[in-house]
Structures are given as structure tokens and as C-alpha cells.
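Several structures are given next for inspection.
Taken together, the values in this text are just the output of simple stated rules run on the coordinates, not laboratory data. Model, not experiment: these values are computed from the prediction. Cβ atoms are built from the backbone, for glycine too; each structure is taken alone.
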Structure 1
């Protein structure tokens, strides 16, 4: 993980305070890991990132709670990968995970957020209420294609 600069530290704390919560070390470190990640991370990925730091460890249960909390308050987004593993990504600074598609590699299981806009949603029948939309595209990522 990249070192957190004073400005980045302030931004992390501000994001957490903006949702009316305390900026605890566990919340700050988990959110920093998500913001520095190039792709959505599993709990195990985040745990490995945090254990590589020269800081006190965050126990596994606390990390699960922090990730669920970050998702609940809108600072993170959670999706399930091809293998049924939850993967987390940081939301944009305004705490809104923009609608986009996810590409899931059927070979390695990696989930990649795609920046392309999602297709127009179909019209819902009368009386239906939309809760959320997840567009999941599956295939092989460039690394897996190259390794064949």
C-alpha cells in the first residue's frame, strides 16, 4: 500500500467524519487500503495489505465489521466475485458508487470495475420499485488470456 500523506490522512478522516462517525485507526487504514487499490479487494487481500504495515494488526473480526460499516455508510461498495467471495472497493469521495459494470474473470476470479456507462435500464412494470442494479460481465482478464 502507498504511504498515506498528511493530506490523504486528512481526506480519510474528513470522509469518515462526514458520515457522522469517529475516524478510528481501523476505519482509516481499511479505507486507505481500498482507496489505493487498483481493483476490488477481498477481506483476505485487505488483511494481507494491513499486516504488511509496521502498525498494530487489526483482528479479523474487527476488519469484517469495519468493511461492513464502510459499505453501510456508503464509503465502500461490496460485490460478490465468481467464487462467491465478497470484494470491496472505495466509493468516490462524495460517497457515491457510480453505476458501472463489473468484469469478472472466470479463470482467476478477479473483479474489475469498468468505467463505461451502463446500458439504459429496462422499464419496470407498474408497482415495482428499483433497489439496485448490478451489471456483471464475465470472461477472461488480459492476464489470464496472456498466460494461455
Structure 2
């Protein structure tokens, strides 16, 4: 038997979708900003970099946020959801560990014959911190005090 959902259920579903869109958009913006900061600090080559790197930042942010959103579906498995959605501290821990990790990550020095040497953040660990930052933001739990219209 086919049932028609109530108006309250539709409103709550729309609010959930709006929350997910807001979280994913925030993660994409954070990914783009972090990529651009990393580009300016490492491979900035002048005006040509400023022309092409924003498009690369958009592409990589889109790829990483898509991966993070897909992996974030695991937070909706009932056993994991009980732990993940209980508090925002898990997501905040991911974000803070990624931001603190940038300062604790060891650096690597590369020798370039034309330019001399360049010191950069360890690439593998920087990518892990980037992933943790985007995962924490994109999968931030919905607030407990989110307005509910089924109790009206």
C-alpha cells in the first residue's frame, strides 16, 4: 500500500537535505581555500599560477569532497551513527587534529637543480590532514536543536 508522507515529514526531510548541502558546500569552500594557500606557499609561479590554480583548486576540492561524502555515508550505519551523531566533538576532533597536524607535520627538503632547494610539508601527511579537515566539515552532525515541525 502506497502512503503519502505528511507535510511535517517532508519539511523535516528538506531540512536534513539543506543541512547536508550546507555542510558539503562548507567543506568545498574550505578545501578550495586550503589548496590556494598551499599553492601560494609552495608552487607559486606568478600570474600564470594565479590564472590556472583556482581551477585546479576547484577540481581537487570537488574530487576530495565527493570522496569524503561517499565515505561519510558510513556514518549513517546505525551502529556508527549512534556514536557519530551523538555529539559534534568527533567532527571537531577531526578538524582540530587536521589543523594542529599541519604545524606538527615534519617537512621534507627537495633539491631542484635550477632553483636550489625547497622545503615543503611532508606530502603524504599533508593529504591526510586535508582529508580529515574535509571529512570533519562535510560530515558534521546535524545540531540537536534543529527545528522540528513534527511536534507542532
Computed 18 for relative contact order in percent (Cα under 8 Å, 6 or more apart) - originating structure among 1, 2: 1
For which of the structures 1, 2 does the calculation of helix-only ellipticity at 222 nm (-39500 (n - 2.57) for each DSSP H run of 4 or more, over all residues; to 500) return -10500? 1
When distance in nm of label points 7 Å out along Cα→Cβ at positions 71 and 127 is computed for each of 1, 2, the largest belongs to: 1
For distance in nm of label points 7 Å out along Cα→Cβ at positions 31 and 135, structure among 1, 2 ranking highest is 1
Matching 2.5 (distance in nm of label points 7 Å out along Cα→Cβ at positions 39 and 55, computed) against labels 1, 2 points to structure 1
Value 47, 47, 28 of Cα extents along the principal axes in Å was derived from the coordinates of, among 1, 2, structure 1
Structures 1, 2 compared on distance in nm of label points 7 Å out along Cα→Cβ at positions 87 and 103: the greatest is 2
